[in-house]
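Next up, some structures in structure tokens.
FYI, it's all coordinate maths here, none of it is from the lab. All values reported here derive from a predicted model rather than from experimental measurement. Cβ atoms are built from the backbone, for glycine too; each structure is taken alone.
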Structure 1
């Protein structure tokens, strides 16, 4: 598959894109501006475009919670449902359709 990279969540080679650890919707909010630097707000991880990225937002749909509690790869991977998902997806051989 063209333009494949290694996902930082599952480690599989797949078509990936950036996931903002602090969602862009939070960047203009006073609370986030006070708590995080511009550099911190722009930090991203490379994740499977279809599989892992969608799973993050399905499992943790609240952008504020995502930005406040799961703003590093380590914190994200410590979420029980994300941890369970990653364990499952790593066993899958079929890549997403993208």
Structure 2
């Protein structure tokens, strides 16, 4: 499984990278399918500062059979948006 983690609008910290890698491991363990690629894009979105939901996590999972599942979440903090986005992807991939 290949992992791609990118940060847009900020510098990715080691702590945040570790949080994302833990979520990738949790996702892989929760599925009964082989994953080819997990791409995680993290955005610090300036235009959403007034609502407070400016930390967006977008997760894209490509399975070996070619199926792709994408979902995202935005919250005031990445510690909230990252697990929620992964939970959404896990739910979608199980159906």
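Assign the value 2.8, calculated as distance in nm of label points 7 Å out along Cα→Cβ at positions 5 and 69, to the correct structure from 1, 2. Mind dumping the intermediate values first?
Working: 1: 2.8; 2: 2.0.
Computing distance in nm of label points 7 Å out along Cα→Cβ at positions 5 and 69 on every structure in 1, 2 gives 2.8 only for 1.
Determine which structure produced the value 41, 18, 11 for Cα extents along the principal axes in Å, for residues 29-84 alone, calculated from the coordinates; the candidates are 1, 2. Each step should come with its number before you reach the end.
Details: 1: 32, 19, 17; 2: 41, 18, 11.
Structure of origin is 2.
With relative contact order in percent (Cα under 8 Å, 6 or more apart) as the yardstick, tell me which of 1, 2 scores highest.
Numbers: 1: 33; 2: 26.
Checked 1, 2; max of relative contact order in percent (Cα under 8 Å, 6 or more apart) sits with 1.
If you rank structures 1, 2 by distance in nm of label points 7 Å out along Cα→Cβ at positions 13 and 77, which sits at the top with the largest value?
On the way: 1: 2.1; 2: 1.0.
Looking at the calculated values, the largest one is 1.
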